[in-house]
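Down below are the structures I want you to see.
Each value in this text was obtained by applying a stated rule to the coordinates, not by laboratory testing. The structure displayed is predicted, hence computed values, not measured ones. Cβ atoms are built from the backbone, for glycine too; each structure is taken alone.
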Structure 1
Amino acid sequence: MVWWHAVVEVLRLLNRDCSHYRLEAIAVDGTSSTLLLCDNQGKPLTAGLMYNDSRSREALQQLESIAPTGSPVLGATSSLAKLIHLLQVVPAKSFYAMHQADWIMGMLSHRFPFSDENNCLKLGYDPIKRQWPEWMQSLGLPAGCLPKVYPSGTPIGTLCESVANETGLPASTSVVTGTTDSNAAFLATGANEIGDAVTSLGSTLVLKILSDKPLFASEYGIYSHRVGDLWLVGGASNSGGAVCRHFFSDTQMLEMTASLDPNHSTGLNYYPLLRPGERFPVNDSEFLPRLTPRPADDARFFQGILEGLTRIEQEGYALLYRLGAPKPKRILSIGGGAINEPWRKMRESAIGIPVTRADQQAAAYGASLLARRGKE
């Protein structure tokens with residue numbers, strides 16, 4: 001599988017370029033709700049269904065009849081909806097349901113099936129009671145297909161001998177439970193106080209705020225992840241930088257950024273999506289994009305898209321606060337869009353909260369902090 005080839009290549013490069021360091025632990029972050037089925041040796045039985053794959057809409061109807069109101073599984077792209085869909089197309093009676101990060105962690109240690117509390121949230125795991133809930137028994141899932149779940153940053157084994165030989169890394173390297181990519185990016189920023197918020201301006205727009213209590217509202221695509229003794233509350237929109245890149249190259253966007261005017265709105269009421277369907281702050285698989293009318297001036301069109309993204313961010317934080325999350329004290333920006341200074345000013349003015357670019361931008365940095373936690 002291409003995932004594994006990429007992992008091995010990266011670890012070989014790490015071993016070559018960082019030979020003056022001793023690697024002690026590895027943690028993996030991966031896109032939330034990216035799921036596949038594998039056998040007890042880790043051999044994939046299905047393709048990996050990516051985080052935004054919504055082919056499981058029929059399964060959603062079944063989940064709506066049994067899952068509690070507000071459950072994170074109540075979305076066409078949830079891990080559990082994908083699992084129910086895959087049960088209908090895979091003949092195997094014995095398998096493990098694994099997220100992207102789970103499968104890679106299992107391949108590294110040759111131990112299956114293990115996962116973390118963050119990745120398993122949309123598979124149905126109850127992070128408050130820290131167990132698989134009783135209502136899932138009515139789904140009739142094959143015994144043993146669900147992973148054993150541990151807090152993020154928990155050591156579950158070491159590199160297996162074959163991987164150590166293949167990569168040149170020490171077999172004593174600990175394999176530590178990871179998290180989702182957006183959670184890892186949050187951890188990378190150093191945000192650690194209640195009210196600290198992080199907006200990820202990548203291909204998709206992701207909002208998270210640190211809270212002392214969880215908040216779940218599936219009708220708005222809102223969910224909460226455990227982070228130590230606190231909670232990350234937020235949601236992920238289908239809108240984001242991928243819309244900009246669909247229309248413009250990076251070079252074009254860089255050139256047009258100089259002509260952006262954050263003090264004067266274009267008046268274009270866009271909701272930037274590449275296709276129907278939104279997750280947050282509206283959870284509606286039929287939600288329609290709004291990207292017309294398109295002005296002749298590309299720079300104005302570009303600013304109109306950024307204004308639409310800004311409104312989604314503003315509405316998202318306002319909704320979180322209205323439903324019980326803390327009011328943001330500050331917003332740290334990460335992702336490719338974080339370098340756009342006129343857009344930062346536009347967002348800060350619209351939201352009314354200080355917006356700054358985080359010093360650390362890489363989700364991999366956050367995953368490395370989890371790995372280090374596993375060795376403490």
Structure 2
Amino acid sequence: MRRPSWIPLTLALTLASTATLHAAEPCGEWADWQAFKTQKMSEGGRVVDGSSPRKVSTSEGQSYALFFALVGNDRPAFERILNWTRDNLAGGDLTARLSAWHWGRRDNGTWGVLDPNAASDADLWIAYTLMEAGRLWQAPHYAATGRLLLKRVLREETADLPGLGWTLLPAPVGFALGEGRYRLNPSYLPPQLATRLAQDEVAFRPLLASNLTLLTRSAPRGYAPDWTAWQPTTQTLVADPKTTEPTGSYDAIRVYLWVGMLAKNAPERSRLLGHFAPMATTTSKLGYVPERVNPQTGATQGTGPIGFSMALLPLLTARGDTEAAEVQQLRYAAQSDKPLGYYDHVLTLFGLGWQQGWYAFGADGQLHPRWEKTCKSH
């Protein structure tokens with residue numbers, strides 16, 4: 001990578017040394033995943049958000065950790081995460097019920113489910129990861145569990161929205177606004193996952209079209225919103241009625257992450273990279289990822305946390321903006337002595353892990369971890 005003239009040589013050498021440390025041998029341990037396990041996971045497989053006084057765990061955190069364990073070829077951790085999720089969030093059976101999204105310390109000091117509603121993004125990540133684990137580790141029971149979970153998602157977390165078609169809802173309950181209107185989250189269904197899941201489940205295929213519409217039409221200026229709402233009378237996606245000002249921030253950042261990680265020959269990649277180019281351009285001009293963007297005006301506020309920088313790495317790289325990507329990596333290196341919070345750590349594992357080649361997605365949505373062709377499962 002070319003070193004811009006404004007980067008001191010000593011810092012560039014430090015970064016190169018750091019990159020060498022992270023670029024483990026093909027069968028080596030993924031250092032960032034090992035750090036996540038040490039800092040954010042219990043021995044029993046529970047991902048803990050330490051920023052909350054209730055020390056909560058979410059189905060989102062469990063689903064991401066399950067994915068990272070597969071990427072890291074870490075089957076013992078995979079089993080622990082899966083077992084804790086099944087026993088504590090799904091009542092002992094992932095095929096019989098969806099996982100509760102929120103678990104932690106209750107007001108009376110006991111521990112358990114705080115909100116039994118599910119979160120469809122977590123459910124889909126779990127289903128996808130189980131199906132890919134079944135393929136990669138040649139473990140049919142994982143794949144079967146994943147497919148059963150996917151069928152339950154289709155039954156309980158989708159709806160036929162007038163004018164939009166079959167669409168993923170954020171949860172089984174709480175997002176229907178009446179008169180055919182629904183609150184939706186554009187970051188909940190990564191295009192890679194949609195493509196892969198549609199191959200194994202015919203009933204999932206209609207969601208490919210509605211998801212593409214949701215991604216693009218909710219971001220008319222190229223900036224994704226955290227939440228949007230489908231208005232069937234006008235056949236449009238409008239601002240989230242539960243917010244006073246349209247905002248793209250901690251949820252929306254994942255849209256750019258998913259798009260950036262699409263395979264070079266993936267369907268709609270060129271269209272999506274072009275559509276979300278304004279966010280890449282803004283980041284390049286500012287030198288940092290804004291914490292908040294008004295998706296209707298493009299106005300920005302604040303400086304995003306370091307996890308945002310790592311989440312934008314794939315998009316910047318995919319668009320060939322190597323200097324902007326390098327700036328974001330410099331921001332990460334400059335803060336590498338500070339502990340990462342739960343969400344920053346997750347975004348870093350996704351974005352930096354992809355950048356360093358620990359995994360990639362195929363055009364068909366299949367996961368291709370680094371160890372797939374060079375290592376044996378352990």
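Assign the value 4.2, calculated as distance in nm of label points 7 Å out along Cα→Cβ at positions 148 and 308, to the correct structure from 1, 2.
Considering all the candidates, the number was obtained from 2.
Taking P(r) over Cα pairs in 5 Å bins from 0, in percent, for residues 212-283 alone from the coordinates of each of 1, 2, which one would give 3, 13, 14, 16, 15, 13, 12, 10, 3?
This value belongs to structure 1.
With distance in nm of label points 7 Å out along Cα→Cβ at positions 196 and 300 computed per structure, which member of 1, 2 shows the largest figure?
Once distance in nm of label points 7 Å out along Cα→Cβ at positions 196 and 300 is worked out for each structure, 1 has the highest.
Out of 1, 2, which structure matches 0.50 when FRET efficiency 1/(1 + (r/R0)^6) of positions 44 and 292 (r between Cβ atoms, R0 = 41 Å, to 0.05) is calculated?
Comparing all candidates, it corresponds to 1.
Looking at distance in nm of label points 7 Å out along Cα→Cβ at positions 60 and 180, point out which structure of 1, 2 has the largest value.
Structure 2 gives the largest value of distance in nm of label points 7 Å out along Cα→Cβ at positions 60 and 180 among 1, 2.
Taking 2.7 as the value of distance in nm of label points 7 Å out along Cα→Cβ at positions 76 and 332 derived from one of the structures shown (1, 2), identify that structure.
2
From which structure (1, 2) was helix-only ellipticity at 222 nm (-39500 (n - 2.57) for each DSSP H run of 4 or more, over all residues; to 500) calculated, if the value obtained is -14500?
It was calculated from structure 2.
When you work out distance in nm of label points 7 Å out along Cα→Cβ at positions 68 and 220 for each of the structures 1, 2, which one comes out largest?
Max of distance in nm of label points 7 Å out along Cα→Cβ at positions 68 and 220: 2.
To which of 1, 2 does the computed value 14 (relative contact order in percent (Cα under 8 Å, 6 or more apart)) belong?
Derived from 2, not from the others.
For structures 1, 2, calculate mean count of other Cβ atoms within 10 Å over residues 172-179 and state which one comes out highest.
1
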